[in-house]
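Some structures to go through are shown next.
Rule-based calculations on the coordinates, nothing more; no lab input. Note that the structure is predicted; figures quoted are calculated from it, not measured. Cβ atoms are built from the backbone, for glycine too; each structure is taken alone.
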Structure 1
Amino acid sequence: MTVPDPGVGVPPAGPAPAAEPSATRAVLGRGSLYTIATAGPALASLAVIPVVTRLLPVAQYDLVAVATVVLQVAYILVALGLGAAITRQYILDADGAAGARGVVVAGAGIATVLTAVVAATGPLWAPVLLGRPFTLEVLLALVAGAGGAWMVLAQAFLRGADRPGPFVLLAVAASLVGPAAGLVAVVVAERTAAVYLAGVAGGYLLAGVAGLALVARSGRPHLTRHGVAAALRVGAPTVPHQVSLYLALAGLVVVADRVLGDGGRANVALTVGAGATVVTAGLNNAWAPVVYRAARTDRARVLDETTRVIALVAAVLAGGVALLAPWLVRLAAPATYGHAELVPAVALASAAALPSVVYLASGHLVFARGRTGWLALSTPFAVAVGLGAAAALAATTGLAGIGAGYLVAYLLLAAGTTAVQRRVAEYPWWPPAMPLVMLLWAAVSALGALLPVDGAWSATRVAAAAVMAVAGLLVVRRSARARAVTA
């Protein structure tokens, strides 16, 4: 057993509380709420895009697209990865909730100062990184990014406090209220990107301020230099990790555009295919606190229990997306996009949901230990190899190679994060053997990519998806009930 690093969120002395046998029910129950919050921005984007592209001229929508990328990257960067550190600190650190509040206050201040510096230097970096001058639209994206960072810090505190209701409301304010206000402003005032982005920025600022107010009302913060430094040691190395995950999809679109001249269709296929992975990420918001609260010697048992069930959920969701891909892509794009060619890419991308479960499970132990530095190397490496694989495969298999690149990235994430976990965890863990789940996952992913997409044979896709969904639901419910009986 390794010795904990001094000062890095070491749990207080004394016996840790026993793990709850009903960990699966806790994850699936609360996780469904967190999934709504996680999937909200993606669903809002799907709902807003058809409207905003019709209201704004093409040149103005290009500005919105660039600003959206700036917004997403900005709030990851200026938050300095403190979100994950705050949840961990709330549950595992001796200062508990008060110390976590202090980190939220400090993090909000740091994010505000960093945003001001980035905005002030905008004329220097914008032409280099964006290929365009620093404009009002980019400034509004940075303002929205500051609000997004405040929101992420507050949500991390709420996750530690096990308050999924306010967590979801903050996500709704940012992902729905802002874009809705922007669309109204475009209709009423002027059809420009700046007007729309002003509404988006307002939504993020509203969510950020509301989140900070919730944290402030929960009690007095305990702000210390030691607490902030410990949180930064855990959180800052995860910034390359988080940015790499976000850029994985964007990078694959760029690869498709460069290799195939087909970035638009690749974006549709990846957006649909990543749906199952979005659900696992939502469940993770409930999953991580359950693992953190378990006794250190019992975390392996909790991970075995929860990983099996969440992996089954992921396999069923991924299989459903893969099998129903012909109809999902028809909903997402018009016939001119060539639906049949999108289906294999969707099926392969959706298969990434299962390795994402193993990646998240091992990540819990890395974060619980506070040794996140290796993730700054392993995650960019996995994403880079995935992009390289996509470029090589796309040249011969078309869009299917792009979906395969996403799957390769997550397979390497699972392997790499497990290797990091085995190196740094106090009680290293191996993912449990799940032969039936793995067989189901491989079978439905292959069927989703290979079965006919039209004609009479396409009905087998619907039948297979229905049987799999019913069987999976019965198994998950039986497992959850069995855990409840032992509680």
Structure 2
Amino acid sequence: MSSRNDDASAKGAQRLRLLFVDDEAPIRMVMGDELERIGHDVTVCEGGQEAIDVLSDNAFDVVITDLKMPQVDGWAVIDHINKSGVETDIIISTGHGDFDDAIRAIRAGAYDFLRKPYKIVEIANVLNRVAAKRSLENRAQALETELQNVRGKTELIGETEGMQRVKRLVERIAPTDSSVLILGETGTGKEVVARSIHEHSSRSKMPFVAVNCGALPENLVESELFGHKKGAFTGADTPRKGLIEVANGGTLFLDELGELDKTMQVKLLRFLESGEVRRVGENEPFTVDVRVVCATNRNLEDMVHDGTFREDLFFRVNTFEIRLPALRERKDDIPELARFLISRCMKRDSIPEDILAPKTIELLRAHDWSGNVRELANAVEHAVILSNGQTIEPGDLPGSVSRKSSSSSRPFHVTNFVQPLTLREIEMEVILQTLDKYNGDKPQTAEELGIALKTLYNKLNQYQSNGQSEAA
């Protein structure tokens, strides 16, 4: 067996990993060179048993095999591929086959049947069709992973200077293939910016695959990103493509990059430098064409200084940097952004300009939005439900937003209230303000107040019951 890898780029087709199997040495030599010349990674085997051994340790996009070979023939190779469950297209190449062989090959799952002697242009055309089919499969798989997170059309909303700068940077960097690092607080819309970069690039018709590095199980990160072969580890009952491979030809968005441990940082760096992917359990790497956009809410420079993030990886991903402003830094954008979120929530292309009452706009501007656009989106959804699609009044907003407009700008103090408060009212005001501080996070609120979480729930339930009684 011999492996041929060079830097030739595919001409008019995606670069494929090919296994060419033939017992005739002259054919192996010529086809190995020719397939490599037209831009594919080629591994050559001289017989069926050698091909089966190679297939047991490595994955290929396409196997081109002769049928009539001594000892172990092409049918055994096809049978091995079908039983292994790998996603490999089979092309039959034979000088002895007849019509019955062709029918049998197609029924066995072969993609095409070529009779020797054939011209290189014939097999190149077949490989082009395979590449197009696999590209569509990758796009379909990528779309399937996105369907659960669809949030409408990608659009960068805002006319403040901070957002105008982001738009200018996206417009400048999108047409290139440079790596991009998007920085910003949680909820500022880093994935929206990444999608905008993808949609304005030459890769827009190829997959956009978003990966939350912080949400990947620690013991499965490598498998999720790079894929694995069947039996690579306990539970790997079938072979699997990694998300990097799914993104082939398109854009890979790595969110929360700072959550990767040092071991995965090394493997990611190796991929970024070489463009090669090695599935878990396989020996041979293969090349993919992916643009990588990363994002994080952490300070990677501080992590480099602390030794928790590799400096060489930081320089690799930080070719071009985009910093997103927090929502509190662009409050003039809030009315427009809220209307956009309302239209998306109501699934309408247009909504009345006065959908937000003037007092509601005042409250939205007054809030500090520590959860940024994500918090605003949740508040808007809450308001749309309560308003039943009518004008959104202050009372339709979540309590954390409507209360915070009057309480967030000043610390709690009994003298801030005109009427005297009872001890229970003072206690509840402290609880509500602490809830506001942590955006409704009850465990954090209970921890700061020094009470049990169950106690906090009991007090809130009592408060709600008292409010209902008074209203009655």
Structure 3
Amino acid sequence: MEHDGLGLAELIAGGEVTAAEALAAARARAREVNPQLNAIVSHLDEHADQRAAQSLSGPFAGVPFLLKDLHQHLAGFPTSNGCRAFEGRPVQRTSTVVQRWLDAGLVIFGKTNTPAFGVKGVTESDLLGAARNPWNLERTPGGSSGGSAAAVAAGIVPAAAASDGGGSIRIPAACTGLVGLKPGRGLVPSGPGDSEPLGGLATNGVISRTVRDTAALLDAIIGDEPESPYAAAGPDSLLGGLDVPPGRLRIGYTTRCALRPDPHPEAVRAVERSAELLTELGHQVEEVAPPHDDRQLGRDFLTIWMVGQAIEVARAKHETGAGDEGFELETLLLAALGRSIGGVELQSAQERRGEHTAALAAFHETYDLLLTPTLSEPPIRVGALDMLAAQQAGGRLALRTGTTKLLKHLGVVDQVVERNLAWVPFTQLANLTGRPAISLPLYRTADDLPLGVQFVGPLRGESLLLRLAAQLERAAPWRGLSGGLRGTTSSSA
């Protein structure tokens, strides 16, 4: 439990522990804490036992690992995507990133909780239930990679697979005191069968306790494949670059956001304390105005996201034969709103991505990095984003009568913006622009809850972000496992 992935791999390579023993320890810890967390939602026991018995190679040979139960496929096993329509349906092909993690020697023994199609900034679904934060079980671990974050923060595994289409790596990392890097567009492949999910907004990655694990696990999956839409020039080695100091950086920070004009004081303090630490380390740090039109960016993001949900639902119905009963009400409503969006409106949102990217690029001509809160408030309570009974009734009526387009004209889209993005309004910028961004656990609230801060980098800025993260990790080491669930078992002690 105290070792990161690379450290555990060293123990296995040195013969101090076997892969089977490491797997047994991870399972023992899962049995101890998962009933409280609901982090792991499916087990791949036979596959994992076979892997642990093999002679594995790679930088993580023998290290236990978890996949996210969303678009991260292992052939022969189901991927639910948090949706009833896919429940129990084995997939035919292994995802490219999953195969690359296998090639790195990891022992995959389960899949983690995710909301339906990863659509929320919390991890709650009708099918899989709610995942909970190890630091406070009444609070969310964030989403949509909340199950992975909860598993890592509770000490089940040192790192776990994640993905990010609007903040879904960084939000959970911020909620649970972990490192979460969203790579830039195109660096990580999405095949086979899907070249650029959500038009390039989404990508795969990891959540971990240490910067070096994040770097090494991304090294394992970066690089294009035959189905990639273009050749992506990735770094030679993110892990190898950690030894290079970041130099004296110019960093602009802001806590302002049109979607949340009054961020929680703890979120403001998190950024201000980080700015002080950066200054102590010799960096030039100054407050700036947001470099982009964040309200318009939120609308453009949701336009693309809702059309994406319409495509997801249509594809799922075609593949599974499921009707509306296979999907959550919110999923169906988002899909209906997506179908109401015309081609011109969608293309306008897509083309405005260029404007948002140009604004951020102009900022990076002056500043190396942008520092913001990752969340606008501490982790919210489980169930805080549930639809009210009246909203559910209205949604069902609109679906039944075919009047969902009216919801858009009645301001429902604006309500969706306020409701779902108000507590996580800072993360979508990196997705729309395709830039890398990282959340680091540099702050804890008065209630001892983690509250991460976000750094947004320029094009090809992954190495710079990680080198700064390594410097901060050394200067202000973050706490490891959740104090509330820190108990050990005989096999994990």
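Overview of results
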{"quantity": "Origin of the value -14500, where helix-only ellipticity at 222 nm (-39500 (n - 2.57) for each DSSP H run of 4 or more, over all residues; to 500) was derived from one of 1, 2, 3", "calculated": "2"}
{"quantity": "Winner on mean count of other Cβ atoms within 10 Å over residues 168-175 once structures 1, 2, 3 are ranked, highest first", "calculated": "3"}
